[in-house]
1. Upon calculation of Cα Rg over 2.2 N^0.38 Å from the atomic coordinates, which of the structures P, Q produces 1.04?
2. Out of P, Q, which one gives -21500 for helix-only ellipticity at 222 nm (-39500 (n - 2.57) for each DSSP H run of 4 or more, over all residues; to 500) as computed from the coordinates?
3. For FRET efficiency 1/(1 + (r/R0)^6) of positions 66 and 138 (r between Cβ atoms, R0 = 35 Å, to 0.05), find whichever of P, Q sits highest and give me its label.
4. Identify the structure, out of P, Q, from whose coordinates FRET efficiency 1/(1 + (r/R0)^6) of positions 26 and 122 (r between Cβ atoms, R0 = 30 Å, to 0.05) was calculated to give 0.45.
5. So relative contact order in percent (Cα under 8 Å, 6 or more apart), computed for just one structure, reads 13; which one of P, Q is that?
6. Looking just at distance in nm of label points 7 Å out along Cα→Cβ at positions 18 and 114, which of the labels P, Q belongs to the structure with the highest value?
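Taken together, the values in this text are just the output of simple stated rules run on the coordinates, not laboratory data. This one's a predicted model, so the numbers in the text were calculated from it and none came from an experiment. Cβ atoms are built from the backbone, for glycine too; each structure is taken alone.
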Structure P
Amino acid sequence: MASREQKSYSIGELSKEFGVTPRAIRFYEDKGLIRPARDGMNRVFSNRERARLKMILQGKRVGLALGDIREILDLYDLGDGQRRQMQTSLVKFRDHLEHLEAQRADIEGAIDELTRGITWLEEQLGDGVTPPPAHVRKARAFERMARRGMGEGAD
């Protein structure tokens, strides 16, 4: 059976592929999350290190702490077909999802409260002097500019 191709990647290639800076990749290396080989002064990343970087970036994208990501990555080599890694990931993902859902509920509550406050204030000021929201002012200004550009009057 043929062995899997062992492609290598430079820091620049991975930086471009994943849309992160080389500095970010070096940061993860400094934290011990990835361990590229060296060829003189150059870092050489294997398929394995590329996969680890991908997992790190996915974890960061959903808001996992580096410590949690490290714990998940460190369970890869237990020789159990990644069962323990998947179990740990599942627990951490569920905990983080619960945290994000609580944050969303807090944000939705704040939005509702602000909306009620705005409505009440507008009702109290019902004198018609309340300026329109910024997006309405910008839209009106753009419309005036467009009309002038088309030779129409600025109504």
Structure Q
Amino acid sequence: MLPPYYENFSKRIVKTSKLYFYDTGLASFLLGFRQKEDLEDQMLIGSLFENLVVSDILRKNHHQYLLQEYWFWQSSSGHEVDLLTKREAASILWRSNLHKPSCPNLQGLGIFLRNLQRQVNTRTLVYGGEESHDRTRYLVRKWDEV
């Protein structure tokens, strides 16, 4: 379970925890994926990719005794930050996307940043591509480098 993050923003945020599966094979089975063609549902496959990225970060936190606390943030209009943590006085934000990194995928980060009252050290988009690179305001990382 990943708890929501809320800090005096507004009443228009989601305050229900998110459930992630450590076993993405089990999650795939429960979603009804039985053959390759089943993976064409972009909404479900995107959620499964988010699950893979977030659960991997949480698993590393647990097994390497990093002792970080993690949250997600989502507005009632659907903008979200998939994962965030605080380190000292600053925050670190993650957003995941299976396909190419694009501006709409970063909208949630921008909206969150406008409301946040503290410094953010790192803004990262994790995606299913082959290359990592740095943009002006965001890092773009392939999923297996996170």
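1. So the calculation was done on Q.
2. Going through each structure in turn, the value belongs to P.
3. Working: P: 0.30; Q: 0.95.
For this comparison of FRET efficiency 1/(1 + (r/R0)^6) of positions 66 and 138 (r between Cβ atoms, R0 = 35 Å, to 0.05), the top structure is Q.
4. Q
5. Details: P: 13; Q: 18.
Computed on structure P.
6. Going through P, Q one by one, distance in nm of label points 7 Å out along Cα→Cβ at positions 18 and 114 peaks for structure P.
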